[in-house]
1. For Rg and Dmax of the Cα atoms in Å, for residues 39-78 alone, the calculated result is 10.4, 29, so let me know which of 1, 2 that is.
2. Which of 1, 2 yields 23 for relative contact order in percent (Cα under 8 Å, 6 or more apart), as computed?
3. Taking mean count of other Cβ atoms within 10 Å over residues 71-78 from the coordinates of each of 1, 2, which one would give 13.2?
4. Matching task: 15.3 is the computed value of mean projected area of the Cα convex hull in nm². Pick the structure from 1, 2.
5. 1, 2: which one has mean count of other Cβ atoms within 10 Å over residues 15-22, as calculated, at 21.2?
6. If you work out distance in nm of label points 7 Å out along Cα→Cβ at positions 31 and 47 for 1, 2, which one comes out largest?
Structure 1
């Protein structure tokens with residue numbers, strides 16, 4: 001049991017905002033990486049980076065989509081795809097070396113989203129592709145940082 005330290009009266013409680021969890025339509029969206037963490041696969045035989053994207057436009061601002069990037073997997077093809085996707089995110093944001101998932105936080109990019117029909121979970125979104133935001137170019141990942149010049 002956990003004491004709340006105060007009494008909540010239903011008459012004073014606001015009505016929660018209704019949010020849609022329906023998938024967003026397929027297409028390209030601008031997004032920001034708002035979360036990234038390493039997880040172990042359900043089978044315990046691999047690792048992946050679970051990534052949260054917050055959509056910033058051109059439509060569906062505020063919606064959230066997720067993807068998993070296989071970084072270590074018994075399936076060489078799954079690992080190749082996941083590492084390729086991670087490489088695309090790194091190139092898009094000028095990250096030459098990734099040592100910590102926190103380096104991904106705040107990265108802005110375009111993502112191509114599709115709608116999939118999963119037999120277990122029903123309709124949902126899947127992130128298929130990553131790109132630079134139109135009109136922008138990522139920082140030069142191979143360039144030395146400005147403070148490194150002598």
Structure 2
């Protein structure tokens with residue numbers, strides 16, 4: 001089974017950002033800030049997990065991260081924002097991992113300043129799916145939180 005490594009590099013109220021490497025493929029990630037592994041408001045704990053490819057109408061092809069302690073339906077899918085909603089930041093995740101080709105900033109809400117984000121998410125997801133080749137892989141998450 002292939003092994004991927006997600007290294008978390010920085011975290012703030014705007015999200016937790018890192019890099020993911022799998023079989024020569026590299027992309028950036030965005031997750032919620034660490035909030036004690038609370039459902040819907042926190043990224044998941046560092047550790048090692050099995051990821052399997054799946055398909056839904058909402059997310060199309062993506063990955064399901066299995067065996068996350070205290071959590072269900074953690075996915076790797078497309079999206080840009082991963083901020084703390086309680087503090088007024090925009091988010092496309094409730095605990096899942098978002099992927100993108102680049103890190104950058106996008107306009108959050110109309111009355112808010114630029115917000116940290118992953119960019120070119122759909123392209124990154126296509127590349128990640130191709131790198132995994134439809135096979136499950138082990139995901140090691142390590143880093144700042």
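All of the numbers you see were taken from the coordinates with simple rules; none came from a lab. Here the structure is a predicted model, which is why all the values come from computation and not from measurement. Cβ atoms are built from the backbone, for glycine too; each structure is taken alone.
1. This figure was derived from 2.
2. Computing relative contact order in percent (Cα under 8 Å, 6 or more apart) on every structure in 1, 2 gives 23 only for 1.
3. 1
4. Corresponding structure: 1.
5. Label of the originating structure: 2.
6. 1
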